Structure 1
Amino acid sequence: MTASSAIISDLIYLGGDIITMDDKSLVVESVAVKDGKIAAVGTKDDILKMCGAATRIIDLQGKTMLPGFIDGHSHFFQATMIADYVNVSAPPVGPGSSIAEVIAALKEHVASKPLQPGEWLIGYGYDGTALSDAREATRDDFDKDFPSTPLVLVHVSGHGCVMNSAGFKAAGIDANTPTPAGGVTVRKPGSTEPAGLLMENSWFPVLLALPKPSSQLLLDNLGKAQQMYARTGYTTVQDAPVDPKVMPLYRKAADEGRFYLDLNGYWESHAFLANATSGNDFRSPRPDQYRLAGVKIIADGSPQGKTAYFTQPYLTGGPGGEKNWRGTPTVSQEHMNAVVKKAYEHNAQVLVHCNGDATIDMVLNAHKAAGAPRDRRTTVIHSQFVRRDQLDEYVQLGVNPSFFTNHAFFWGDLHVENLGKQRAYFSSPMKTARALGLHMTNHSDFLVTPLDTMLILWSSVNRVSRSGQVIGPDERISVLDGLKALTIDGAYQYFEEDRKGSIEVGKLADLVILTANPTTVDPMAIKDIKIVETIKEGTTVFKRATPEVEEPESELVEVGSR
């Protein structure tokens, strides 16, 4: 018992495994909640002394309680938009196992939601490496069925697209459009005509030019987007980087009390250089659930798209057949240095998207050029192909990784093919990082992989690929370490470990209830565990009516303004 029994609690939880993530008292019998915070943890008998006439006693009935999950990295805004997009992802996420299946999904969508003339048809999750056609789709594949409808299929990495001819025309891209620095434009053989696939800086101008829903629709969709996160146990989420056009919408939504989860937003690096001022308060807890926490630099591409930037070449060439291909950085060292320097001057946290080891070298160089302060918690997002010597530098410099172990399942086999076993097996090396004492998180990079915390945990513990191969058996971690990456280390990443990430007296009552205890089930069964309930500051924000099955939309909790 760690709080006064004179306190009368609002809620008491008991009757299941309660894993606090506090190493001093890892498992307890009961938890009391008062005014949205943890009032006490301890034995059932002690906690029941805090029961009053209005106290609700909740029997977990053998289920498991944990701290609410904390999102290491994702793109929250995309959750507000995907209702009007077509899922063309490869199985098991979507139907896109072949070009024909992709086309069928697009045609089905148009039949159910007819488009206006000139309106874009947007698909997401396109993965050319998973197509049974054994090639990337081209514009010619789609022109017959969509001759006048501008079409863009967003690459599963989020770092590219495939377009049809109408799409290229609408985007103003033709045979005379040069490939920008840091971009990849695949051309038709023997021609300068774009074939269909654009990656990195060839794609980002298209992304920015795509039409966005109305401001009111986006505001209205914020509740649905938060439910997508809450139903997987998240109580703190991230959007990095935030589209500059969206920043005013987030501020308006916060002022109107539309957020019931905590959202950490990060400036896009070019906008940060142009607009951020010392008046921004980047670390203060938010009374309205939303804050701008720092800046995000996108520094290279994706390994599955073969645009991540390495010191050693890919074994299979580049996305357009390039020889001796090492990928490409999407920003210069000078830009990175300038952003990191300004961020540190303004007490803003820096996140940097880095998949390849050459890009990680750039981050470490920028950090050292800015004086190498150890207290900034600069986070290298993905850190997928970090070298062991770079992990040692993380320790020395106070830099932390946010890993992406879902890749082991979705693209582990491909990484072995493209990079060889040595690099592929050391991808997202969580066990080594933990042994070095690093604070590390793990993430979905939603929409890149599903917003599924149990899949993230499963992938970190098992590292099993689609084919059943274990991608780096030596880097499998314990379930407890996998949970720390989703809870207390997530809080650390955001400078919030004093108020979140564990079930301890005085911290926010951000909690999640699971159908089973991840630490006691068969490790391969972790992905089958369901989220029963998500609680934000003592208020239920998601509850599954039937824990054993996937819930229909009607069973989602409607949460009003806070």
Structure 2
Amino acid sequence: MRLQPLVIVAIALASCSSPRPHKDFDSLTRDFIETTLALSPVAATSAGYHKHGDRQLDTLLDDYSYPAGIGRQEQHWKGWRKTLGGVNAARLDAESRADLELMKSQAELAILELDGIRNWQRNPTLYVELIGNALFTPYSVEYAPAAERYRHIIARLKAVPAFCEAAKGNLKSAPAVWKGVAKEENDGNIALIHGALAAGAPAELKAEYEAAAKTAVAALEGLSGQIAGLKDEGDEAWRLGAELYEAKFKLAMGGTRTPREALEEAEADLKAIRRRMFEVSLPLHKKFHPTHRCPVDVNWIVGEVMEKLAQRHVSREAYFGEARKTLDETRAFMAANADKLAAMPPRDNLKLIETPEFMRGIYSTGGFNPAPPLEPGLGAFYWLTPIPKEWPKERVESKLREYNEYGLRILTIHEAIPGHYVQFEYAASVEPGPRRLLRSIFGSGVYVEGWAVYATEAMIEAGYHGNSPEMQLTFMKQLLRAIANTILDIRLHTAKMTREEAMELMVKRTFQENEEAEAKWRRARLSVCQLPTYYAGYKEWKRLRADVEAKEKGAFSAQAFHEKALKAGALPMNQIRGLFGL
């Protein structure tokens, strides 16, 4: 299918932006998903939804033209808010009520983003990352033969100039940190076009690819120039502010806690976990430093022990190889300990790859990208961000110290097995199809990130790496990091926490290496209400398990509990509790 100009696409989208009458709840859910994906072709490709009517979505970019494209998004979400608000929840079963709440929450969040937060006017990373995903997904996910996917890539390259013009028209000013990250990530887009994409182009499409690439790169370079010249909003402009933060936090947390409650919980638990780390560190400290006569001080004792653990790391050159080793280890351990964890998913479609350059602004260490929920047999990716060759020795050492023998294993557990990869593989079995897609694409971040933290603890308690005190300490350090994430996000966006206060929290009180803390300081200014999902989710999973154990008493099975919760998909945690009769 030939690429249509964005103006024509906008007209075509008008037919799918308003909800239609529905015979039943399943058809309503399917219409919600399909019309939403049709509004975002880049997300549609990632989900495995390739055609909407006669439109080949894989050849298109999202329409951010103003007022037409932005207006269409507003029409779509406000129309769905009205339609979903008219559904009689009392007539639905528990599963459908949970789906209804997911859709309502997504509509409210989208409206808040469009009309309240308005990142489309201020945040250039929105556009840069969308372009990167638009090109990288058809390159990396083999949903069709290579030649067909490259035709999709070429079509999207041809659409880049119009997309960049829309972005340039929308963006008026931006905080300096957003401008800097957008420039770096856009350089990554250009490197992707000149590098991996160019190298992989089929011979019969080389000429067409090169012509489209040349035009796209020129447009991207123009976008970078525009971004650099945007009015600088000042050093504090990235802060969301208390009112908007509270509104977004409520939606992101699924109503489990308010910002104040989350902050109080995090600050109390910070003290408790530091005390526990001190207790576990004492015998190790005597082992590592038998002649030291240190004051009875948490920072001193724990700090000296963590220093010893930090020294147990591989070289920069061996970093990826060590990650592959940890992935093999976690896969084998989970398979052998299913009774304490869960059965391994039947597919083996996980690949460890370098984090795409256009995503390294937010994923400075690593991440996970699931297989398309409509095509779960395709590739899922554990991203690991390589350590740049040009870094000075001290930065390389700081990174390797953070992701030492124990830290790299915890990262692999969290991102892959039994963390995000296992969770998304279980979610891929949810039926019926509309429910599976809804819970995979619009699922609760509290559930998703909470599972990854909770599953790390369950893995260690099951005996991974000998359940050694070194491993326990490193996990507690990860809990401190999750707690610090919560405190950072809330205080930075609502209480004007300073950089100095943030670094003191991360380096001094939660034992993070300076390189890790610097990366988190940057990330905290790029995202809002995502960082608190880790610890809030962990607490909700812990509370759920404790309540189910109390209810089932001697009949409790860890494997049955985990599998039942995983097979539900990423529902808000209060809805998961309902599935257990709580």
Structure 3
Amino acid sequence: MKTSLYTSLQRKIIGITLVVSFAPLIILAVTMYYQFAKTCKNKTEEQIEYRALAQAESVDLFLKERIAILSAMADTHTFNEMIDEENLSNIFNVMNSRAGAFVDLGVIDSAGMQRVYVGPYNLKGLNYYDQPWFADVMSKGVFLSDVYMGFRKLPHFIIAVRRNENNKSWILRATIDPNILEGIVRQAQIGSTGDAYLLSKEGIFQTNPRFKGLILSQSNLNTSLFGRRVTVVELENNEGRKLLYAGSWLKNSKWLLIINQEPAEMMQSLFAVRNVEITIIVFGFLAIIMTTIFTTHLAVSQLQQSDATMQELNAQLVQSDKLAAIGKMAAGVAHEINNPLNVILQKTGWMEDLLEEEDIKKSENLEEFQTSVQKIEEHVERARKVVHNMLGFARKMEPHLENVDINDTINQTITILENYARTNNIEIQADLSGKLPIIASDQAQLQQVFLNLLTNAIDAIGKEGLVEIKSRRLDSRICISIKDDGPGIPAEKQKNVFDPFFTTKETGKGTGLGLSVSYNIIEKMGGKIRLKSQVGKGTIFTVEVPIVAPERK
């Protein structure tokens, strides 16, 4: 039922997205074809206008991608992580491997001090507080500068993003390689007379022009001639030759992309350009179709997975509530069983006294009577021990420091599980060191950890196997290892075993909370849990508990 709903949703999203995406492209294609019938001058103007628009979008996309990557790095890392030079260097390498064009990367605190820097220049420790761009970043959050010289005395421009963390602001600043930007802009150049470059609002070159002028020098072009959309004008250059100028402001309205060329040369390639544009549009259609299908499928799949995960979490929470109720019930049942056990023990004492009477001593079955009474007492004591362990496990939930004998806690846990293990022909062998000190800890929580690990070991084996538990002292810690000869855990799953709700058991046979709870318990005690497993050879969980001396009473 839900699968069909998700399939229908995916189809609707793809259909609507394709219609909305194709509509402007179809209109553009029809318009271009209609305009081709007009005069050659109009054609050449449309041609250079299209190139200006397309290249401006390319530059916009280039800048947008770098801003997005820089923002993502700032949003997903804390200030302390960023000021680690090795970590920042790794982030810098990742950014260049994903997008490229980053020359350097630096982290600047709210006082303008560059705390850490990765790049080819010696800029660490410089203070940018008085730099004009610093105030813009702090006020706007995201800032793209004009090309300027700066401390390094070389033309460059920066992208900077601000992040607020713990009521403090810091800036992640990256320098973009102007040569790469210039290369993208120059892709719009066609023929022997074509040129393409970026200008600031003041008419200053932001990239090197092809023929005359240098970066950061003043151009002779009046930028006010160009409106918000692509504008085409015909002007004479300094040599008196007429050129077509197409100008397109980038989306941030910071830079103006200029493409200029002699109309006579453009006429020669008019038809070739038309064919190229048609090819670009076709590839654009294909790219939109492929991208739409891929992104929609990805989004719907994640939605479906989130829905399934939510259902699984709800089921696991219900299971957890059941387990909590069972724990409370177990405590009550254990208490009720303890009373008749006391009565049985009293009666066996009375029967022992009767066996001492002279008449009964003469009975031929005296020895059998005595043996039976001893067996009753032995099994009553065993039942009392199990009841005592159940009460000890179920009564406490909050941490409570007490004097704990690790070996005794392990033996109690084995007693609880030995019948379960014996039913499955699984042997539990204990090799416990007699030199372990009494420590201050929470016995109930330690017993919960051992119970979880032993239960997992038994469940992993299934039938007929061996579980070995050892305890040793190692310097200031007590190490407990639990080893099973089960199938082992695959390497790709080992990193997730301590995650909440992660389980390698079959559906319905595990909540995935045991190891997570155990890990948190031991971590709060200042200890560690380590895993070592090999497929086909079994698994070893090692618990390290710090030795804390009990308080003297």
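What follows draws every value from the coordinates through simple rules; no lab data is involved. Since we're looking at a predicted model, the values are computed, not measured. Cβ atoms are built from the backbone, for glycine too; each structure is taken alone.
Which of 1, 2, 3 yields 22.9 for mean count of other Cβ atoms within 10 Å over residues 55-62, as computed? Show your work: numbers first, answer last.
Numbers: 1: 14.0; 2: 22.9; 3: 17.6.
Going label by label, the one that fits is 2.
From 1, 2, 3, which structure was helix-only ellipticity at 222 nm (-39500 (n - 2.57) for each DSSP H run of 4 or more, over all residues; to 500) = -7500 calculated on?
1
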